[in-house]
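Scrolling down, you'll hit the structures one after another.
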Structure P
Amino acid sequence: MSPVDLAPSIAGALEAREAEGRTRALRALLVRPVLRAQTDGELFRLARRHADSLRAWFDRETGWRLVVESQTVRLLTSYVPHGPTAVAVAERHPARGRKGDPPFTRRRYVLLCLALAVLERSDPQISLGRLAEDVVLAARQPGLEGVVFTLTGREERADLVAAIRLLLTYGVLVRVAGDEESYVSAAGDALYDVDRRVLATMLSTSHGPGLVGARLPADPSIDQIEAALHEPPPAYTEEESTRRLRHAVTRRLLCDPVVYYDELPDDERGYLVGQRVQLTNRLAEATGLVAEMRAEGIALVDPDDHLTDVRMPEQGTDGHATLLLAEQLATSGPADVAALRRRVRGLAKQHAAYWRRTAQEPGAENAIVADALDRLAGLGLVRVIGDGSDAVVHPLPALRRFAVAAPTITTRRAR
């Protein structure tokens, strides 16, 4: 083969390698929106190398902004669901301090925001104990009367530590000495460096807080403040309106495990139905995800199982119980939580040889069912209506893939 013949194959191989690098960097930013030179190595270098194309892609498809600096790459994501099921959709994406930790509660989110506010005015180094003291003082400011933190109990200290671990993951804090567990048990402390470059990128809103105050009522609610921070400017052209619909729908497809048509506002549903083939093709090409389109909605599935913090099926007692409950709900329909707990008590005896020993203890079924429902709701497979044991679990269309039908046995005929 002559050098002239080799040129096209070499060019094709280089182009494929560049495309693979862009996809890896894009997927890494979707998993964790802060990449750092010190901790992320090759992924950080890929994001810096493909910064221009990544910035253009995010701006065109999602409206998200990519901030690239010498030591960090930050994707400023913004996803505020609207419509009748907005609360249910938003609750599918709780933050976690680290893998395996419980999902963030309202208290933990408030502590996270207060910790960020304290760090804005702190010294370059700060101890966990000092940070906790400043958070307690910050919670006493006017306007936060409904928020009470003393951080004297183990549970409250654990909530603060969950927020700190999230900041460690993002690189806002860098541990110098000590550990968080010793602080939770009131036996020690921890010392951190504050990375102000990363800290400055944590706020991700459409408008700065100082610009929305004049548009708010005298005593605004949290929902009003959030809506004002993310409210887009007026759309004066049809092209701009279409662009916003594309951004809204694309964000849902990338952030939600399943997008159901009945969860979308009318304008977003109309856009997605009309553009679903072209839109999902572009997203699949850029991210490596596979689009599954059904009559009820669309899911972008990751064959490598990396772009998710909740997996199913999963190993262990909780994973097996979740799978068995999913099968029951998919075949039998809605059930209340009390019935599911009774089912788990029976399953614990049936699978005693494989499940952990504590699964048969009185009350163990409550935690197993709660974990299963958190997983199923987080994946968009069920919707829980109500509270406590009287709450009713409604299976959603995507759960049907876990229904097990009776086997069909055919008799082999002799030749």
Structure Q
Amino acid sequence: MRRRIPARRVFAAALLAASLLAPLATAPATAAQPRTPQRSFDEDCPPHGLDPALTSRLDKAIEKVRRQAGVPGVVAGLWMPGKGSYVRATGIADKVSGEPMNTGVFVRIGSETKTFTATALLKLVDDGRVRLDDPISKYVRHVPNGSRITLRHLAEMRSGLFPYTEDAGFQHDLLSDPQRSFTPQQVLAYGFKHRNTFEPGAQFQYSNTNFTLLGLVVEKVSGQRLGDFIEKRVLRPARLSHTLLPDRSEFPQPHPRGYTNQTLSGEVADSTDWNPSWAWAAGGMISDLHDLRRWARIVATGTLLRPETQAQRLKLLPTGHPGTSYGLGIFDSGGWIGHNGSIPGYQTVTVYLPSKKATLVLMINTDIAYQGQEPSSLLARAITEIVTPDNVYDRQAPTQ
């Protein structure tokens, strides 16, 4: 899914990434340790591979995009009930050593974190502890226009709050010291310096400010750190044993090296161990192929939530991008429901196609754009053009 890319394209964290706040727990999320995995890739479709001719077409399409876009390594998983599965790793995990990419790696999932934060919020809705139409001012003080911005506005990216990642001061401070640890209050302060961009509900604007605030709401209401709440109420019930919100720059092994050009000089850098605390509830989590495969269906079908709450999540509204609509921390792109993720060095796509009960997961170790487009979107589009031509992810608008 493409997003509007600022001149510096700094930390938009996917989509087509202080004293102002009410008193609440401000410590970073506890780094949950990956639990003992329960590995199985044949939960909902035959364990055999796809038709050899189809497999060959996918191999060629992925390799073509990988080479054209300069993507070091790709992990791709596709599961189609009745047809089989396709799980591949191609390219390299480390440019220095030449170590090949493999399907068992952890990656930073960027804005896919939003699906977990939204689920945590919706668990509190199910508990009767918050309402989606509560104003954010009920939980966090001094949010610009906070008495009129609801939790729903935040979750559906229609608050009008300025995206802190677009603030020049934030960009400079982070890129000057990528190991720096930020609190939620500190990053929000960068955004709150700016006027709101529109009235609540008036339009769609992707903004990490929204989900950082929702993370604070979850902490305020639950009395727990966000990472702890997500661990107990989301990850454990979903049986996601290799997913976590790290404390700072922790990164379970094995993981590929990540490469970005979001640097002060614009030169490519190894961002593997950069501190993702600035992204937190909006983009700080880590996962792997197995867990993302499970999560795609869970988040799209709402198995952790009451049906009426899932229906609220899937009230999808236009984004301005053809073929793509956005709900509460989730999107529909060509019929594929889920989210993508981008954080310096890594991109992911995790989506589910209800009409065919198909799942697609992509993980790559760069976020460097190719001809103004996210390489993960190019890969997802190439794959879905082959396997689901009636449901193409991030379909390009026809040219005149």
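Only the coordinates and a few stated rules stand behind these numbers; no lab work does. Because the structure is a prediction, the values reported are computed rather than measured. Cβ atoms are built from the backbone, for glycine too; each structure is taken alone.
Points worth noting:
- Structure responsible for -8500, with helix-only ellipticity at 222 nm (-39500 (n - 2.57) for each DSSP H run of 4 or more, over all residues; to 500) calculated and labels P, Q on offer: Q
- Label whose coordinates, when FRET efficiency 1/(1 + (r/R0)^6) of positions 53 and 357 (r between Cβ atoms, R0 = 35 Å, to 0.05) is calculated, return 0.05 (choices P, Q): P
- Value 30.5, calculated as mean count of other Cβ atoms within 10 Å over residues 109-116, assigned to which of P, Q: Q
- Structure from which 3.7 was derived, distance in nm of label points 7 Å out along Cα→Cβ at positions 61 and 253, options P, Q: Q
- Origin of the value 19, 36, 28, 16, 0, where P(r) over Cα pairs in 10 Å bins from 0, in percent, for residues 189-244 alone was derived from one of P, Q: Q
- Top of P, Q by mean projected area of the Cα convex hull in nm², largest first: P
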